[in-house]
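Just below sit the structures, each encoded as structure tokens.
Here, each number is a calculation from the coordinates, and none is a lab measurement. Keep in mind that this is a model prediction, so the values were computed, not measured. Cβ atoms are built from the backbone, for glycine too; each structure is taken alone.
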Structure I
Amino acid sequence: MADAPTAAMLLIGNELLSGKIQEANLVVLARDLRALGVRLQRVVMVLDDVETIADEVQKLSTRHDWLFTSGGVGPTHDDVTLASVARAFGVKIERREELASLLRGFYGEKCTEGHLRMADVPEGTEFVSEMDHNPDLVEIGGRKLPWPAILVRNVFVLPGIPQVFQMKLSAVRARLRKLGARAFVSHAVFTDMDEGHLKPLLDAVVAEFPDIDVGSYPAWIGAPYRTKLTFDGRDVSRVKQAADAFCATLPDGEPRSREP
């Protein structure tokens, strides 16, 4: 799977590290990336600090094909992600009239400089929508504001609010589909054996199928199985072969179930 595009995620916010807010965007992005054939390799969580964010953006964007940030894109003092991305790439922040016009049209006479701060983005920012003539809509106070996803070089700068984060993922999916990468597929096997007894069987299948990611997940109270084994890859036939090879080594009479 070395040819799969790679990605990292940078989770930003004092509220995450203080436990005030439970992070919910990682699992959503991870699942979407797998369906798009992109391998998420690293996740980092940081405070709302410009220097720290800029340092992580510079490192992660260099080492991965794509970087996704979550949080810190509002108009208040603690929303410093866009300024940090600009610093990471050595560019200035500029006010983009396309966004300013959307804000003025949405808020009308009530539009303030605080609202317009949302139109300040790093130089070279690209606006990405699922369809150019039908950009994603962000709902504010029961009204919908057309607002594109922000892409700076290979960095998608996404909001932290889970509902809005998920809205923006439609634009991400539209862009990444153009890569033409094969989606990851997964097969699961459920057994009543514990990991101690399964280890030699797993070692054998890992050695035989180095291109397949094999996972072992023990269950505890209330589960109808003792261990769940997963076989993940981008070649459907190889994934199935690995799962079949493992099942063939299970002792006779060992209860098991399969799911694609």
Structure II
Amino acid sequence: MSQKLILSSKEGAIGRITLNRPEGMNTFTVPFAKQLDEALWDMENDPEIRVVVINGAGKNFCTGISLDQFPRRTQSEAREFLYQIDAFYHTLARMKTVTIAAVHGYALANGAGLAFGCDLTVAADTATFGTTAINVGLICLGPAAPMMRSLGLKKTLEMVLTGDMIGAADAEKLGLVNRVVAEADLESEAMKLAQKLVAKSPLALQIGKEGINRLHDTPYHQGLDVMDDLFATLASTEDAVEGVNAFLAKRKPEWKKR
């Protein structure tokens, strides 16, 4: 029997999804990504569910794609891999159901992208966010798609190109997080927000989400695929292999000279 990497449950009109790979800091693998995408669609297709809350088991929300998923690949192989890993970005944007990320610990790389890709984000005051892939010779182009919606060009470039991490308070100031709460109150505050939303008109919630997304959603899906194509190209290079190998070996990477 395969491991349940994603846990799902219902509390009335609220669906709950828990990232359940705590031993790997809830990092993405293909099975993890597929189970997440399936859980999101199950929630979307359940007529009783109007809001979905996503959290992470263990000490962290999610720290990106597991680095052991980056063996040497051709560009086409890397693209196929990333399309599977990043399916949730498309799903979150296409869902009529409102989604809330409840973030604690580290939310890095694709974990940050998941937090930012949800409609609303509640963060513990101890949470840390970062698009850190560049630090191992990769790049956070998937997360950049939802980030651009909140940050605009210059700040997205700064975060993606530096790989710097920021705290929850700074993420709130930038508009990446809706509210920051005490870590002990994270679950109750996220559920309180969900309960406030499910008390609204279900149709109004759906139309409100769709209408706001349509304001700037026309190029979103094409843009995300372009990001994955570029990431796949990078993932097939010597520098990407070197960056991951150096990180795993706990040594300084030796980048290929230009």
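Could you figure out which one of I, II the value 0.40 for FRET efficiency 1/(1 + (r/R0)^6) of positions 180 and 244 (r between Cβ atoms, R0 = 30 Å, to 0.05) was computed from?
Checking each candidate, the match is II.
Compute Cα Rg over 2.2 N^0.38 Å for each of I, II and report the one that scores greatest.
If we compare Cα Rg over 2.2 N^0.38 Å over I, II, the biggest value is for I.
Matching task: -0.52, -0.66 is the computed value of log10 I(q)/I(0) by the Debye sum over Cα atoms at q = 0.11, 0.13 Å⁻¹, for residues 52-203 alone. Pick the structure from I, II.
I
helix-only ellipticity at 222 nm (-39500 (n - 2.57) for each DSSP H run of 4 or more, over all residues; to 500) was computed and gave -11000; which structure, I, II, did it come from?
Answer for the origin of the read-out: I.
When FRET efficiency 1/(1 + (r/R0)^6) of positions 76 and 92 (r between Cβ atoms, R0 = 25 Å, to 0.05) is calculated, the result is 0.45; to which of the structures I, II does this value belong?
The correct label is II.
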